[in-house]
Structure I
Amino acid sequence: MFTGIIEAVGTIRALAVKGQDISVTVDSGSLDLSDVKLGDSIATNGVCLTVVALTGKGYVADVSLETLNRTAFKDYQPGQLVNLEKAMLPTTRFGGHMVSGHVDDVGEIISRTQIGRAIEFWVKAPDHLAKYMAEKGSVSIDGISLTVNAVRGAEFKLTIVPHTAGETTMDGFKPGRRVNLEVDVISRYLERLMLGDKAAQAGGSSELSMELLARSGFLG
């Protein structure tokens, strides 16, 4: 589990194909790895990866076919900058929101506008994730815990202050960039819980509907 508060920006140094999977070597930059051991998790652009080797300057992790299909990792090349966060501790200051490191899908930056000292981004999410985007709710973009400031259909707005832009990869975001999206984990569990006993039915859908909302008391 992570908080979405980025600890360092690293660099992908190597990508090696291993069958249908890949092995990634990351230069961890200023991230303190003194307390990291094999088997530990590090969120790499929002993707929870397991450390399989330590290199002295960083770490090596395997990226499965499932992860490649769900994330923007398939686009990455050596030299790609990545946001890094070690798994949270029980004593960690919880400055962001609950981030699992299990990316839901890939979105796209569609606009960037300078508003004073802040940067305003509009992001297009896949249609199936639109229902999870709520104004003033939380979303993880490449592992960064961010607040949704406006929603229009499957598009949502982010307002990035200078500190966040400077401490993450977001200062380099331009329209057309594909980003890893993870919706608020609470919304996913809430949707599943609202199915009640129907959740046990084979092939049961977890899609929200007006009928389901009415039965659950959310509509008058």
Structure II
Amino acid sequence: MTAYDTVLFDNDGVLVDPPARETQAAAIREAFAAVGVDDPDPTHVEYLCGGVFPDGLYDIAATYDLDPEELWTAREEYDERSQFEKFRAGERTRYDDVTAITDLDQPMGVVSSNHHSTIEFILDHFDLASVFDTYYGREMTIDSITKKKPNTHYLDRAMADLGGESALYVGDSDTDVLAAHRAGMDSVFVRREHSRDTDLTEAATYEVTDLHGVVDIVSS
């Protein structure tokens, strides 16, 4: 009988294609233009694509004499809009192997550092809402930055919803593995093409190449 009564999944790079870096960068340049900055420093654009921290955001906003909240709101809105456009155009899509997990008996959830509203859109767009019992992304607020993985905040909320005692978290990044272990969960690292060369700070409990491997772990 399986050792896991709950299975949680990251979204980008696990269930759906990750966003292209240039798509993110273009969205952030549009966000800068929307708040009156037509030629932002490329290093600032790059920073806002990735692992943003509040202090870094405040420093960038101060450089252009912007309200940090205004800059962040624009960043979030244009980033989300760009994701919706790529999904609707079919340029980003669901991985084929997602169908493998639909027959698992365990309660399942999605926990992502992407926007909560984006996760909601994705689950609806790809007819996955009925597959998962709960889902969490982050709010479009500066405060939510501090709750991103490896913080366990959203993993903890998902587990509270599902009531499980022995969970497995499936991700494709170093922060996914760290967050799982900090939350007391075992981890699965999906080493897809985009994460093939990723170095992990801590070894994952399991490594697989696709979601069929996750099914094998959970069903064993």
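No lab work stands behind these numbers, since they all come straight from the coordinates. Computed from a prediction, not measured in an experiment: that's the story for all the values here. Cβ atoms are built from the backbone, for glycine too; each structure is taken alone.
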statement: With Cα extents along the principal axes in Å computed for every candidate in I, II, 59, 48, 37 is reproduced by structure I
- prompt: Suppose you compute distance in nm of label points 7 Å out along Cα→Cβ at positions 11 and 91 for every structure in I, II: which one lands on 1.9?
  reply: II
task: Work out which structure the value -13000 belongs to, where helix-only ellipticity at 222 nm (-39500 (n - 2.57) for each DSSP H run of 4 or more, over all residues; to 500) was derived from one of I, II.
output: II
- request: Work out the source of 26 here, i.e. which of I, II gives that when relative contact order in percent (Cα under 8 Å, 6 or more apart) is computed.
  value: II
- line: Re mean count of other Cβ atoms within 10 Å over residues 99-106: value 14.4 computed from one entry in I, II; matching entry is structure II
query: For which of I, II does mean count of other Cβ atoms within 10 Å over residues 131-138, calculated from the coordinates, equal 20.2?
result: II
query: Between structures I, II, where is mean projected area of the Cα convex hull in nm², for residues 107-178 alone highest?
result: II
